[in-house]
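Chemist: Scrolling down, you'll hit the structures one after another.
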Structure P
Amino acid sequence: MKKRLDDYIKELEEAIEKKQVSKKLEEEVFTKIQFTQHERLIHLIVTMFMGLFCVLFLLAFITLEQILLLLLFVITLCLFIPYIFHYYYLENGTQKLYDIYFEIKNTEK
């Protein structure tokens, strides 16, 4: 997803530089924004649940002092950290697409 979004943003920036903007490109970017927003929402939900499970396993370990709960905490923490970075990237990528969309919309006039 990351490489695909980076490549797409580069293509759009090149098209803007070359003044190759059109109504079709504007609609394409708008559609891509909608897909990215959906992807971002799904990853937000997954990230929130991973964080919740991480905290719950830690609290359960502190309360019950069972090593299995500590293992589950470590596993969820190892998954939670990459999810945070991926969600951060999706958020920034979507914001960049917004900027490009408005730039295309304003140059087209």
Structure Q
Amino acid sequence: MQRFLIISLGALLASLPRLSHAAALTNPLGTTDLTVIIARLIQAILGITGAIALLMFIWGGFQWLISAGSPEKVKKGKETLTWAVIGLAVIVGAYMLVSAVVSALESGTLA
């Protein structure tokens, strides 16, 4: 037990210089405005979903390509592409809506 306390105290003392540098950290977000932080978060999420929609386009095309003329597989590939288009339309609509709401919140007007 005594050995554990000595090792713990030594580790604490060794990390003190690093703890003093922690107080000098800057804000990595660059802002403290909540609306800007939320807007950046939503834009990042929409960007990720856009990348997923692109992957679904690729997957649907790949399914169609390797279907070898099988009607079920061709149908499955077309359905994947159709749903990818619908998803992309929803993503673009959500992005436009979020952009309009954020600009209205930032400016204070609904124009």
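Chemist: Any idea which of P, Q comes out highest on distance in nm of label points 7 Å out along Cα→Cβ at positions 2 and 26?
Modeler: Q
Chemist: Ranked on distance in nm of label points 7 Å out along Cα→Cβ at positions 10 and 90, which label among P, Q comes first with the largest value? If you can, show how the numbers build up before the last one.
Modeler: On the way: P: 2.3; Q: 5.8.
Largest one: structure Q.
Chemist: Thinking of P, Q, which structure, once helix-only ellipticity at 222 nm (-39500 (n - 2.57) for each DSSP H run of 4 or more, over all residues; to 500) is computed, gives back -33500?
Modeler: Working: P: -33500; Q: -29500.
The value was obtained from structure P.
Chemist: Given a value of 43 for relative contact order in percent (Cα under 8 Å, 6 or more apart), point me to the structure among P, Q it was derived from. Provide the component values of the computation, followed by the final result.
Modeler: Numbers: P: 43; Q: 24.
For relative contact order in percent (Cα under 8 Å, 6 or more apart), the value 43 is produced by structure P.
Chemist: Rg and Dmax of the Cα atoms in Å computed as 25.7, 75: which structure among P, Q? Walk me through the numbers before you get to the answer.
Modeler: On the way: P: 19.8, 65; Q: 25.7, 75.
The value was obtained from structure Q.
Read-outs: derived from the displayed coordinates by stated rules, not from any lab. From a predicted model like this one, the values you see are computed outputs, not experimental measurements. Cβ atoms are built from the backbone, for glycine too; each structure is taken alone.
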